1. Among the shown structures 1, 2, 3, from which was the value -0.56, -0.68, -0.80 of log10 I(q)/I(0) by the Debye sum over Cα atoms at q = 0.15, 0.18, 0.21 Å⁻¹, for residues 43-106 alone calculated?
2. Which structure, out of 1, 2, 3, was semi-axes √(5λ) of the Cα gyration tensor in Å derived from, given a value of 24, 17, 12?
3. Identify the structure, out of 1, 2, 3, from whose coordinates helix-only ellipticity at 222 nm (-39500 (n - 2.57) for each DSSP H run of 4 or more, over all residues; to 500) was calculated to give -20500.
Structure 1
Amino acid sequence: MAEEPNPRDAAPFPYSGPQAMQAPIEAALRNVVDPEVALNIVDVGLVYAVTVSDGEVHVQVTMTSAACPVTDVIVADIEAELDRVAATDMRIRVDVVWEPPWTPERMSARAKSVMGW
């Protein structure tokens, strides 16, 4: 029996903002790698939402664990990557959230395959 497609694969995270910015933002976020699993944060399912409005790119992300030792590295990498694609006058705001908690079901089919799941 074929496996049902993961809805996360069709739309990796909720996006609200100018359509022209969606693809560059997603590409930028795919450049950010979670060093603990060597996969990008979009495929790992760490990006919960992106909103672009009022001169700001606001990203909500989570970590696989509240004890994640690389949270600061990932947040700094997100800010750096988004800074490359956002207009120079746009603010970048990254919030780490814990609700809902991350689960492996958030991972893309590619990430699950790489992890052997």
Structure 2
Amino acid sequence: MFTVKVEGSFSSAHNLRGYKGKCEDLHGHNWKVEISAAKDSLDKIGMVLDFKLLKARLSQVLEPLDHAYLNNVAYFKKVNPNSENIAQYIYRKLKPGIPSLRSVTVWENVASAATYEE
């Protein structure tokens, strides 16, 4: 199995609904996002996927989240905008254009991350 990974980032604010503690208040993060794609074999030039393609697709998905209040993004009006749900949201946005997508990991800080994969 061959796996490739790229990273992106965005800055946004959110507050967690139903959470008792500091995170129920409005606050922000500089999120880091890593996506991975995997295949059993390489293409004719020896690649899983072009890093440039992966970075471009990730940037397209992250752009609407950058400098946004996540609770106002349509998807997160019904789904709590926590790291786990953000990872799932990004995965589902990317998967149709990247069939070999394996996982999405979202860091809300350098020590805390959530990963989604199917």
Structure 3
Amino acid sequence: MSEPNWIWEVSLSEFLLVTVFLAGGAAYMTGRATARTWAPVSSLIVYLILLAAATRFIHYALFSGTLLTLWYYCVDLLVLLAIGFFGRQRTRSVQMATQYSFMFARSGILGWKSR
């Protein structure tokens, strides 16, 4: 078990497992879902705020982390926001190039450009 630092509370492996892989996967899928349904960005933010709270509970329940800590909640939230927005933007770029192929072409992994 490593000592806590400013990113993870209990151990690096626990942070990677719970926050990055499990909750990050859910955040990516949430970003995809909000892009596919053309939901506003505010709905993604609300969903990820709730997901970050659930992530803190998993840290608390399974790995003896603290439940109500603002710093580690914000760290989890920032990681989930980055992953969620990546999933949203990636899905949106595919949508724009596919549904509006007469106007747009893909430009990289996250973008699109006018034809």
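Taken together, the values in this text are just the output of simple stated rules run on the coordinates, not laboratory data. Fair warning: this is a prediction, and the values are worked out from it, not measured in the lab.
1. 3
2. On the way: 1: 24, 17, 12; 2: 29, 13, 12; 3: 34, 13, 10.
Label of the source structure: 1.
3. Values: 1: -9500; 2: -6500; 3: -20500.
The correct label is 3.
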